[in-house]
1. Please compute distance in nm of label points 7 Å out along Cα→Cβ at positions 105 and 217 for structures I, II and give me the label with the greatest value.
2. Suppose Cα extents along the principal axes in Å, for residues 81-224 alone works out to 52, 28, 24; of I, II, which structure was it derived from?
3. If we compute relative contact order in percent (Cα under 8 Å, 6 or more apart) for structures I, II, which one ends up with the highest value?
4. Comparing I, II, where is distance in nm of label points 7 Å out along Cα→Cβ at positions 193 and 209 highest?
5. Kindly point out which one of I, II the value 54 was derived from, the read-out being percent of Cα pairs over 25 Å apart.
6. The value -22000 for helix-only ellipticity at 222 nm (-39500 (n - 2.57) for each DSSP H run of 4 or more, over all residues; to 500) was derived from one model only; which of I, II is it?
Structure I
Amino acid sequence: MILDNQNQKIGAIVRNNKLLSVQIANNLRGLIISRQLNEGDKLPTETELSETLEVSRITIREAVKHLCSEGALEIRRGIGTFVCNNPGLSNDPLGLDYLRNEDLPEKIYQVRFIMEPQIAKLAAKCANDEDIAEIEKSFNKFKFIANDYMEGKLTRKEASIRYVDNEIAFHMSICASAKNDVLDRIMFIILEAYMEKYYSSIDFIGDTPDWYKSHNEIIEAIKSRDPDCAETAVKNHLEFGQDYKKVNLNY
């Protein structure tokens, strides 16, 4: 639950020509931007906000609806209203769903080739011990997924889904280590789009020694604080992935 003083900040509005719902939405957005409301935080109920701010429930509802349309808030039926992960990102901010192109996954992969080696290079310069621990945590999770599959705890499809989610988490943890919020947003869009358009039809959990090795080389380069080595490791990793698709997945 948000603290009372945050409710007061939401309600610190000037009743001018702007609609009250727009003013309240602007103040809520400001709290998210300033990290006074964080990802996953639950907002007070519609009734609580209405009483605190002395406006109608309809006004609150319109303000929330506006921020939901921006991808800043999400309503979980029967639970409440929450700040989204990566607030402000729509489902398809680049409009990729409207590009009819059979080569779209490969074109997205080309973008990864351009961006990710440079991101890794920056990560090797900026990463602290906590960042590296987070990268290693994501990497180790791949082994848990593979083990659960081998032990029959997961079906191949379930393992593939978890693999895809963790592949995004691994590369995003590298991006987070680069300490650039703009890159975080851009890479999240690129990775999600690529994984959705490519891996959605692929039955694959990356359970090969060379696959593990290519990931581990990235980690070791960043741990060594070697930007050039990190750049090369990511290039090698992406090239390995491309070759693997052609040989093993006929893609």
Structure II
Amino acid sequence: MDQYPKGICRLAVVPMRANASHEAIMLSQLLFGEHYQVLRQEGEWLEIEVHFDHSKGWIHQDQHSAISQEYFKQINLSDYKVCTDLSATIFFQKKKVHIVLGSILPISTNELFKLEEQIAYNGSSKSLSQRRDFDFLKEEIKKYDNAPYLPGGKTPFGIDSAGFVQQVFKLCGFKLPRKAVEQKSVGKKVDGVDSLLPGDIAVDELQDRVYILLEKNVWVGVNEGAVRRLSNHENIDASAVFRRILREA
């Protein structure tokens, strides 16, 4: 039996750091509802592995919410919801909590959920596993327009290149890794610019960036400090790897 302690994020956003220190760089973030296992403890800090994408980092113990092994397994077997509002408010255990786009809402008729969660939510959401098409993807991308660049960020209020692509596809029902170097292996390889279709991604390892093709010669991604559109492949290295995800459904 897996004996690693389990946890779940019960705050809007929690930083995941490279080391057990508030001064360490932020590698990623936990959003409300994301669950994880605790790998080890060092003083007041916990090294965790997020279940969704297996990313690892350190969080402070004050921002850790423990859950049972049974509940962790139940979450893994359930099709929960993902928040599709830019920001929203939920009532969790009779307390108001502000959440952001991409947060997980473990709403279910299962008795274990009813006992442990006690969540009330009236905002917009969709099934996390429900795969959507390019038209839906375009609408979700708009919610991140001009989001400022933040290393390790995953929200419209601060995001990095791989985080932007991961979160947009997450809203469309696809699981992508957290790092750009890992995203070059998802989906199907596209051979050359002439074969690209809207929704394909370009992984530029040299700049550690990932872009999404919106239409011919128009890409979107983190560039010059924010999520912006690029034309004619400018700033995308010639060695970039092109991948197709949407049409793999």
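Every read-out reported here was derived from the displayed coordinates using simple, explicitly stated rules and does not represent laboratory data. As the structure is a computational prediction, the values presented were derived from the model and not from experiment. Cβ atoms are built from the backbone, for glycine too; each structure is taken alone.
1. Numbers: I: 2.3; II: 4.2.
Across I, II, distance in nm of label points 7 Å out along Cα→Cβ at positions 105 and 217 peaks for II.
2. Working: I: 40, 38, 37; II: 52, 28, 24.
Clearly, the read-out refers to II.
3. Values: I: 18; II: 14.
Ranking I, II on relative contact order in percent (Cα under 8 Å, 6 or more apart), first place is I.
4. Details: I: 3.8; II: 1.5.
Comparing I, II by distance in nm of label points 7 Å out along Cα→Cβ at positions 193 and 209, the maximum is at I.
5. Derived from the structure labelled I.
6. Values: I: -22000; II: -4000.
Traced to structure I.
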